[in-house]
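Dropping the structures in below, format is structure tokens.
Coordinate-derived values only; no laboratory data. As the structure is a prediction and not an experimental result, all values here were calculated from the model. Cβ atoms are built from the backbone, for glycine too; each structure is taken alone.
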Structure P
Amino acid sequence: MAETPIRITVGEDQFDAVLWDNPAAQDLIEQLPLTLDFSDYGGQEVTAEPPQPLTMEGMPEGESAPAGTIGYYAPDEVVVLYYTDVPRFTGIVRIGEIHGDVSLLSGWDSSQPVTIEVTS
């Protein structure tokens, strides 16, 4: 599977990550660079709404999301950065993965700007 390297920046912290070669990830890549306000959801992930929804054409109905997964939750049309393991759930699709200590994404009590950009 081809991968597109990206950088995710949260305040002073940066994560190297990749977006995979699937239709939803390609939709996100076409919108980058982006700075979105991510908020904690359920003590397991942070989420933000991209400017345009991502396609679900050719994507599975649902998947699990191990910690470090970059995902898309189709029912709410949000990009998701998972910092804990989430079992299979209808609407979750994996579009990439973060390399590094994703525990830095946990414990947010308010939204934070997160920049996602393609790197070379």
Structure Q
Amino acid sequence: MAHARLLQKLSRRFEAVAPSGLRHAARVANYKSGTIVIHTDNGAVAAKIRQMSQRLCDELSRGGAECSLLEVKVQPRQIPYQSTTSTLKPLSGKAFGMIESTAEKMPDGPLRNALKTLLARAARAE
């Protein structure tokens, strides 16, 4: 329980001292022997936090926990049960007509066949 409370305290302190653009893409993951482990959502945020590691470590040390090293890892958040189904985006009548007239004017070939296939499979907006 003491470790969990320490992690909560470090998390709140990190959110207070981290720049506003980074605090929602990074979080305190662990603390062990003076090393604070930070997980980030992507490599760009990790690189920026690594550049600022000494300043962040000094600020976090002022919050009570000793910080001699800031270890940064890229660990994207996992959203359970997230669906990745695509949404149906119908073609408007105007778009359908433009693609159809373009396909009719083209010589036979792979591009014309692709446009015809697109029109055959596309949903039309009512």
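Some notes on this structure:
- Source structure (of P, Q) for distance in nm of label points 7 Å out along Cα→Cβ at positions 62 and 94, computed value 1.7: P
- For volume of the Cα convex hull per residue in Å³ computed as 95, the structure of P, Q it came from: P
- When distance in nm of label points 7 Å out along Cα→Cβ at positions 6 and 78 is computed for each of P, Q, the largest belongs to: Q
- Computed 0.90 for FRET efficiency 1/(1 + (r/R0)^6) of positions 30 and 102 (r between Cβ atoms, R0 = 35 Å, to 0.05) - originating structure among P, Q: P
- Which of P, Q yields -15000 [helix-only ellipticity at 222 nm (-39500 (n - 2.57) for each DSSP H run of 4 or more, over all residues; to 500), calculated]: Q
- For 0.70 (FRET efficiency 1/(1 + (r/R0)^6) of positions 22 and 38 (r between Cβ atoms, R0 = 25 Å, to 0.05), calculated) the corresponding structure among P, Q: P
- Comparison across structures P, Q (criterion: relative contact order in percent (Cα under 8 Å, 6 or more apart)) gives the highest value for P.
- Comparison of P, Q - label where volume of the Cα convex hull per residue in Å³, for residues 14-69 alone is highest: P
- Highest-scoring label, criterion being percent of Cα pairs over 17 Å apart, for residues 54-109 alone, among P, Q: Q
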